[in-house]
Structure P
Amino acid sequence: MNPAGNLLICERWTIPGAWQFPQGGVDAGESLEQALYREVREEVGLEAKHYDVIARRDGYRYLYPVHARGKKLRKHGSHGQEQTYFLCNLKPDAPQVDVNQKQREFRAYRWILPIEFDLDWLPNFKRDVYREVMRDFFQVEL
């Protein structure tokens with residue numbers, strides 16, 4: 001979240017119109033916080049010194065959808081994800097977000113108010129998690 005209270009959302013590189021929060025997996029041997037710092041740096045170019053973690057909540061889960069052939073989609077060897085969300089405050093002197101990273105995941109970014117988030121930006125199987133996150137962190141019902 002920036003000092004004005006806006007949330008960072010990023011448009012997926014491979015799926016135009018698909019906006020989401022920066023996210024990523026936890027590598028072997030990493031704590032959740034270490035993964036947060038690495039993923040934010042890799043995806044949007046911000047170092048840990050540029051923001052403060054002010055909240056953390058876990059227990060969010062979703063399952064991948066079933067393919068048309070009746071098989072469940074598997075990604076990274078699993079049928080779904082368990083997620084932890086962090087709320088971070090961007091420091092006023094932080095540099096601009098930069099999505100032009102070496103392994104590019106996003107094509108663009110925007111800062112929006114929590115009430116401006118649109119669930120239509122997400123695939124159906126992720127919408128319930130985002131509803132919970134927006135309610136839990138911002139008391140916003142989507």
Structure Q
Amino acid sequence: MNLIFDTNILVAAFSTHGMCNSLFEYALENCTIVLSDYILDELHNILINKFKMPEKKAVDIRLFLIDSCIISDYRIFSDQVSRDKYDDPVLGIIDKKNVDYLITGDKDLLVLKNYKNVPIVSPRKLWNIFRDIN
């Protein structure tokens with residue numbers, strides 16, 4: 001199963017020990033996680049500027065993700081696709097890679113429900129999908 005984790009899920013995975021952390025760890029072991037430089041840059045900036053994480057730790061997280069995930073390019077849209085133009089580069093990965101789900105907590109993405117037949121789901125929904133598979 002190929003999964004895109006939106007930045008907000010990665011922030012939660014690396015800053016708390018809750019469901020997003022468990023979901024991310026499970027996906028690392030059992031799925032292929034697809035990210036982009038856009039997501040990595042956004043994650044890096046949020047961890048440093050909002051969460052005041054030391055630069056070295058944020059860089060270590062980025063390097064870990066580069067080693068553990070597929071880093072894809074993404075389509076740049078000429079017209080806005082989602083309610084928030086900053087979410088479009090995340091959707092743009094779907095145009096470049098074969099993925100099964102986009103996981104996000106972002107309401108501007110969740111309201112779409114899917115993009116190009118790729119379901120856009122919350123972490124809880126993906127957790128239930130994993131539970132049903134096993």
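Quick check on the output: 28 is relative contact order in percent (Cα under 8 Å, 6 or more apart), derived from one of P, Q. Which one produced it?
This figure was derived from Q.
Thinking only about mean count of other Cβ atoms within 10 Å over residues 8-15, which of P, Q has the largest value?
Comparing P, Q by mean count of other Cβ atoms within 10 Å over residues 8-15, the maximum is at Q.
Comparing P, Q, where is distance in nm of label points 7 Å out along Cα→Cβ at positions 16 and 56 highest?
Looking at the calculated values, the largest one is P.
For the read-out semi-axes √(5λ) of the Cα gyration tensor in Å, for residues 40-103 alone, a value of 25, 16, 9 was computed from one structure; give its label from P, Q.
Q
A value of -6500 was derived for helix-only ellipticity at 222 nm (-39500 (n - 2.57) for each DSSP H run of 4 or more, over all residues; to 500); which structure in P, Q was it taken from?
P
Kindly point out which one of P, Q the value 60 was derived from, the read-out being percent of Cα pairs over 18 Å apart.
P
Coordinate-derived values only; no laboratory data. The shown structure was predicted, so the numbers you read here are calculated from the model rather than taken from an experiment. Cβ atoms are built from the backbone, for glycine too; each structure is taken alone.
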